[in-house]
Structure I
């Protein structure tokens, strides 16, 4: 495993995206109006979390390439 301090934040960011997605899908499946609103909010939050995860992943890759 690479000795990079960004490895854990990258993993946590990716896991948070999966967790937010699962929660949003769970809300979507309930079917009422309030659940649909919550699901929509969760999907917006997922997009923001996914953006952060991609940025961290790109930074991680960029730092790894600089070592070789």
Structure II
């Protein structure tokens, strides 16, 4: 059972560590999404009519846009 807090104050939290963890999580999501898109393009280039040069150009654009804007 939770302890009674007569002062009604929020407990002290480590906000710096929280921000650091969230930043890492956001970076992993961002680059994981980019890597997934590039992987799908590469598989399409191997098994379908998608040309390799198109795949490489689009992959470079994905990485460039993410690195510049986010």
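Every number in this text was worked out from the coordinates using simple rules, so none of it is lab data. Not measured: the values here are computed from a predicted model. Cβ atoms are built from the backbone, for glycine too; each structure is taken alone.
Observations on the model:
- Given -26000 for helix-only ellipticity at 222 nm (-39500 (n - 2.57) for each DSSP H run of 4 or more, over all residues; to 500), calculated: source structure among I, II: II
- Structure (I, II) behind the derived value -0.45 of log10 I(q)/I(0) by the Debye sum over Cα atoms at q = 0.13 Å⁻¹: I
- Parent structure of the calculated result 9.6, given that mean count of other Cβ atoms within 10 Å over residues 15-22 is the read-out and I, II the choices: II
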